[in-house]
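**Student:** Presented below are the structures under discussion, each in the form of structure tokens.
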Structure I
Amino acid sequence: MAKKPYYITTAIAYTSGKPHIGNTYEIVLADSIARYKREKGFDVRFQTGTDEHGQKIEIKASEAGITPKEFVDNVSTQIKGIWDLMNTSYDRFIRTTDEDHEKQVQKIFKKLYDKGDIYKGFYEGMYCTPCESFFTSSQLVDGKCPDCGRPCTPAKEEAYFLKLGKYTDRLIKHIEENPDFIQPESRKNEMMNNFIKAGLQDLCVSRTSFKWGIPVDFDDKHVIYVWIDALSNYITGLGFDLDGNSDELYNKYWPCDLHLIGKDILRFHTIYWPIMLMALDLPLPKQIFGHPWLLQGDGKMSKSKGNVIYADDLVEMFGVDAVRYFVLHEMPFESDGVITWELMVERMNSDLANTLGNLVNRTISMTNKYFDGVVSDKKATDSFDEDLKAVALKTLGLVDEKMDKLRVADAITQIFNLFKRCNKYIDETMPWVLAKDEDKKDRLATVMYNLVESITIGASLLAPFMPQTADKIAKMLNTKLRSFDELDQYGLYPSGNKVTDAPEILFVRQDIEKVLEEVNAKKEASEEAAAKDENVIDIEPMPEITYDDFAKMQFQVGEIIACEEVKKSKKLLCSQVKIGSQVKQIVSGIKAYYSPEEMVGKKVMVLVNLKPAKLAGVVSEGMLLCAENEKGELALVVPEKDMPAGAQIC
């Protein structure tokens, strides 16, 4: 009987830089689902890759002094290396610079244009460069991008547009008739209420202000909007051909069973992508799951915050499977998860070294001590045995139930509940006591057999989530991991089999103080290396502004004639700043770096026309310009030469 196909994808990673552990979580999550489906007998196709076009890439390549293609080649290789490091079992790593992909994207764009679903016009609105997204003023949140929170810049240019309104009713009908199409439920409600039912404006699908993209082949001053390009990978990666010559992979695996994506790009996948497919008369994916974020302890990871944790650093410290366990087990179904070095060590010690590692080590060590490693089922049962067997046999069903709902963390918890039950069984049966009584030798042998059998079942279930660990356990027990259709049977471990003589330590307990010392030492070494590199600091770039934007800001030299502490604040100083014939009161958060006495007499650079605001109850009428180093320390920016108060800075 032919296996049922199952196609799973991740969002393709944007090649703007090295992915942090929050980005890496998605590929590990997808891999665990793909491996699980294979164990369940599905013919799985698992695709991931990199998204390589757009204005942000063009800017970063220019800053690096290399071509955009050279830039994305480097970053894509780095991303693929991390995916491989995490032992992920993808079938294709697609790149949007792949020739077969680019050719089909051009065909898709032309087909939609010829059909009348794409038309030419002008775009005027707000643009977020990091997100490669246009917004109307009403869509901004506090004047900033609703997705990433960064500032947006005004943009006006000739562009092509995709008609979204034409397909809105059809999309709503599809979502309502397919309740699992968008998951979790809260994400579906967000898309329906905040975006779709609120009214869809036509989508800008081309740009002329940069060149790094797939050209519109019938109007080459335009490049195809990055989301049309990126979303198409899900079918081009299967060998889809718009002319009707699609590869057998496409015919076999499309429509996709699961698009696994971050919650921040849900709108693109649940609105733009389905409408594109409707316009192309292609089937829609069966399910789109918007997973939450994995956050650092002090918020969303950001290079500018200096709180980024990378997968390779974690792997170096804890090992691949420990990192896989952590990111899978600690991520809630809907709300954001948190990662810290302290929490990682806690899980390493309690769950991995103690619950699992110690269980396997004790079982093998006692088998060697009492029976020279030979595992025999003597059928000398006791009341404790039945409960252990019941837990072992029902675990597959519990895991199935959780995985069917994509509750991966809960599925792993069920497996570790079996390992915990094994540890309890040791406490209940007390093999060390049985070993003292020769008449109870058969009972002791049965206890050891039950432990080895139960651990084998648990390791087989663990394989999709921690494959290396599962393989190690099976090897030490001198057996093979079982197929899932064998896990409803108890007693398959061959009686008379011999376990390894020397059990491997699966997970080494960590000392949090030593771990933090090592982390801090690496961070300091990195900062020192950066300091030696011409004493430079890289910060996350903000969106481009026009000269007109800059011209709105008035900078002048000011002279501080008086300064005092702000009584209600631990950080603020209040300065009276002479600017030409005027004196402005300016409040600054620099008390940690300057005393009021030091401030008086300084010539400083001032943003003069900043809207007045109250800080700690004191009105501030401008801003003193400061520089900030990697430690967050501030220094006033002062003129190189003596300039009069009021001199224009231009």
Structure II
Amino acid sequence: MLPIKQTKPYGSWPSSISAELITRAAPGISSVQCHGETLFWVESRPWEAGRSVIMCNHADGNISDLLPEPYSHTSKVHEYGGSAYTVAENTLYFVNGPDQRIYKVDITTKNPPVVMTPEGPWRFADLIVDTHNNRIIAVCEQHGEGHEPENYLASISLDNESPSVERLAWGADFYGYPRLSPDQKKLCWIQWNHPHMPWDSTQLCLASNTNVGLVGQTTVAGENLDEAIFQPQWSPDGQLYYVSDHNNWWNICRFIEGQRDIIVEADSEFATPLWQLGMSTYCFINAQTIGCIWTRNGLWHTGRIDISSRQLTTLNCHYTSMSSVCSYQGSVCMVAGAAALPAELIAIDSSSASQVIYAPASLSVDANELSEPQTILFPSAESEQVHAFFYPPTNARYCAEQSERPLVIAMCHGGPTSATGSGLNLKIQYWTNRGFAVVDINYRGSTGFGRHYRQGLTNAWGVADVEDTQYALRYLADEGKIDLDRCIIRGGSAGGYTVLSALTFTDTFKAGASLYGIGDLETLATDTHKFESRYLDSLIGPYPDRKDIYQARSPIHHADGLNCPVIFLQGLEDKVVPPNQAEMMVDILRQKGIKVAHVTFDDEGHGFRKAANIIHAMESELNFYKEVFGLEGNQ
């Protein structure tokens, strides 16, 4: 029987979800692959300073770590990396984080890894093995002084003890998904060029794979630059499949008789933005069956497609967050989680029976303490439906007076071309368990709602996203779910830009938190890495041609518009957002006599990674809100 709840004002409930709990070591799981009957995945370990290892589920059921210290699987291609390992004939080939070289290790022995590629300016990702030509094919990024890095598909011979890095396909700005047909006679891949991002416009290419290189390269999809292609993959019977948003939604297609053939046409997204290479949302159970995941209204689903009948069958499960799909022993294998369930590695068969293969994290919080996300849809300024997750205040021991409406925190995800999901997020539960409501907004420009919605930030970043946060709060206030006079907005990096824009150009919010938020768009446009160097062309406009817009939308040039309490949390080693941007805004607020807090960390860059700093940042933010809104003390 649940205890009788004590009455305390919203925002002042004692909570067992501490900042320290949030930082406790819980590994992340990603990059799941199946080779033969053996399953592999990557595990990131905060307790080992973020080292990432490759795990293996052996045929005898034992699970082991294949990388001894200090080796770590991490790619720096595009700065965001992604999957950078593969397996062939009991040999694991992987990219080692510190030196970005490719190593090999025999997974049947305990011998240490052996380096393959020479020292040099190369970074690698998305590795595959071409056994017919005894080589590795990989995405390569070559750095050099005085010019932008070069990206191409590389060939690394397995015949030599110190193989050289040879170009296999080149000429485009970016590459991804090199994949060999079952007979290894054909190679497909995607490529794209500035100023496009991979969720804007990509091309699917195909060529004959020979021992002297690629022959007869052709573009089979995306030649009109009007579609974004994701995860090309060959079926067991040698047909080329891929995901395309040609019809607005990212649907699974195949290339047959020179044409695009949509396998299942649905108002759902069978892809995600390609921030990291090697991402997967579907697999082949056999030549006639596809296992897949898709998102609809912010929630993930899984199912199977019968190719001959084009019938999509949904598999029933309690998971709402899914990623990294592969086929495993006739089942769909993936990383999955839910609002009250940490991510785990699972397999779901055709009867919807799920098997937990690996569950590295446990949750020491009672489910009654966790807020369940509620999907809401509300109209934007242009009357388009905008999506968000609303988390009501939830605590097993405390409640507020019936007449009181809760404070609300509007959360702005980063990217901005990404999305917020419904998986377990203790950084949200930290607030809801204390009596704050949270609205986590998939503003226009977010992914998961079709190409048209994803393009909602075209030339509108700093405008449409800000409007959507305002409309979300007005909708919730009209529904009687929040107190519109106690609205907070918080976000980091690109989300921090939305925060600073909302605080500078509107008067909706009564307080805000900027975590290493972008205040100067010109800095972002002129001093960033190759992958994102033209990102703002579509979000703002080409620079410097539209320098006027960059300055007009940069909060740092209009900081006198800040008129409510703000807490700035900033790493002093941040190379993306210079610390002086926050300092300038802090000084203006102090001169106005408006409450402001400035929390800095000498040993942090763009984002907080050390447990002590994360704890200090979260507790400082909570104390700031308590002072601003006169809340009672809580833990």
Structure III
Amino acid sequence: MSSRVALSMRVVDASCRCRTSSVIGLALGPVLALALGSTTALAESSHGISAFGDLKYPADFEHFEYASPDAIKGGSVTLSSLGTFDNLNPFILKGVSAAGAAGVFDTLMSTALDESSSMYGLVAESIEVAEDGQSVVFRLRPEARFHDGHAIDAEDVVWTFDTLMNDGHPLYRNYYASVSGAEAIDEGTVRFSFTEAGNAELPLIVGQLPVLPAHAWEEKEFAATTLQPLLGSGPYKVAKVDPGRSITYERVEDYWARDLPVKLGHDNFDTLRYDYYRDLTVALEALKAGDVDFRREYISKNWATAYDFPALAEGRVVREEIPDTSIQVFQAFLFNLRKPKYQDIRVREALSWTFDFEWANKNLFYGAYQRLQSNFQGSELAATGLPEGRELEILQPFREQLPESVFEEAFSLPVMDGSGNVRRELRQAIALFKEAGYAVQDGVMTHAESGEAFTMEMIIRQPSVEKIGLAWRKVLERLGIDLKVRVIDSAQYEKRMEDYDFDVTTHLWQQPESPGNEQYDYWHSRVADEPGSGNVAGIKDEVVDAIIPLIVNATSREEQVAATRALDRVLMHQHYVLPQYFGPTYRVAYTNKFSRPAIKPQKALGFNTWWVDPDKEAALDN
């Protein structure tokens, strides 16, 4: 399941790194069975659902083990975000949505952060999957309410689905492409039908659906941006908007789901404010000044050199590294494959020989990082060694369409000595460029037939990333390639990325523990030219297209792992992107007023289970 699932379910942290969502149950009675008709045989009703195997938490579980039922409600927290915003509707393509906007809305089900491929009930009290796998029924909780007191009913669910498919962000149409429709059986029961059977993930991705109030949109245009607070049902609602500068949310005191097992110990802050800054460095100064309470640090130089300030020395701010046991964020130089010069694999592979990670890690990053070698780094899903077993069976039919290296070499990126002397690597790059029809003429890498110079423009929105591009540029200059590095504002960057108006950029993916439909959005050719899709690179690869359905329709974890490894191997050996690096810990700094559960969720940092400790906060005033 996706961490990118619809913008509604994207979790945006304090520094704008992006990267999800929620099922519970009682048996449905004979009246409902009759209402559904005799043609649809349903499995037993359940409090949750797992794509493969048993659920970790039983029907009578009290809370997720990484959330504390003793967490204290209260306190105010200020976070930082980058750039600006002009929209409070996180479900549409237009505009830049405000940080935290998705927290206003509840979803049908809730994801456990210590378990793969499973969900538990939130708005939905129970779930039943048809025996033929072609539909799923959700029974809604009668106590589920929007913030205005209106009960959440099946018509709201149906309206939400139809609206998102017709007027929402394009990624919804891709993500829910195998859902043929939703229908209200009665006030509290909704059924989703599927276009295919055997896709164990479809009930789960439907469970991620946010539920919006149909009655609140009767006089509004859904696809238009708005700065008017939207009616939701979640733990927070918008309290104050300073357009483009800050947004403040307040905890809903009588939140209907507050004591549910999936919510107990979560969402503990009374107010949650996001202040916007132009870059990460300015946001760090805000932490030092006491204007920001929590920060994840992504700049290694800052972590090594910039955390020497009075508040830290006095114990008013805590600096901590927390082990990151989740799949690592995949960060890479991304080429726009819609441009002919990047469509040659030899060109892309040549460029992989020009990024001196070892020098950059030593001189720019204080040795803080490791090199990414997989889209699923740190997971059993990552392809390693040579393909074998089921993975090899998947790849074998495509042997003629794939590079020989897929079958003969374990993927690895060039390893340099960190000295900056990359003559050997540049010889490899020149040889590959030559095979692709290029040669250095008068100091410029030039295509032999067209006479066109090979130039590159890299657009970024964070000034802190500029140094990476400039270091890469120095190596490329030795090949006669001119790389222009441009820092542009967030709104312009978002627009250019949506329209695929770029040459090269730095891009991030957060892969889920249980891959599924989001892989269509990331890599499939059907969305390569669709504005706003996740296939930002514009990959059009028949082998990739063929492997993705094997992941989506996997009937066991073993099959899912094998197919995902095959996909990973193909993507890496095709050099569609140039992988960068990752850090194995969460680097965080925060005002010394928080307490947190003894157990950290396995697959996330879990900041929304922390709370403001009154004793610690009082001590700050002494």
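**Student:** For the read-out semi-axes √(5λ) of the Cα gyration tensor in Å, a value of 41, 28, 25 was computed from one structure; give its label from I, II, III.
**Tutor:** Here the read-out was taken from II.
**Student:** Still on this structure, I have one more. If semi-axes √(5λ) of the Cα gyration tensor in Å, for residues 167-550 alone is computed to be 50, 29, 18, which of I, II, III is the source?
**Tutor:** The read-out comes from structure I.
**Student:** Also: A value of -7000 was derived for helix-only ellipticity at 222 nm (-39500 (n - 2.57) for each DSSP H run of 4 or more, over all residues; to 500); which structure in I, II, III was it taken from?
**Tutor:** Value -7000 for helix-only ellipticity at 222 nm (-39500 (n - 2.57) for each DSSP H run of 4 or more, over all residues; to 500) corresponds to III out of I, II, III.
We did not get these values from a lab; they are worked out from the coordinates using the rules stated. It should be emphasised that the depicted structure is a prediction, and the values quoted were computed from it without experimental measurement.
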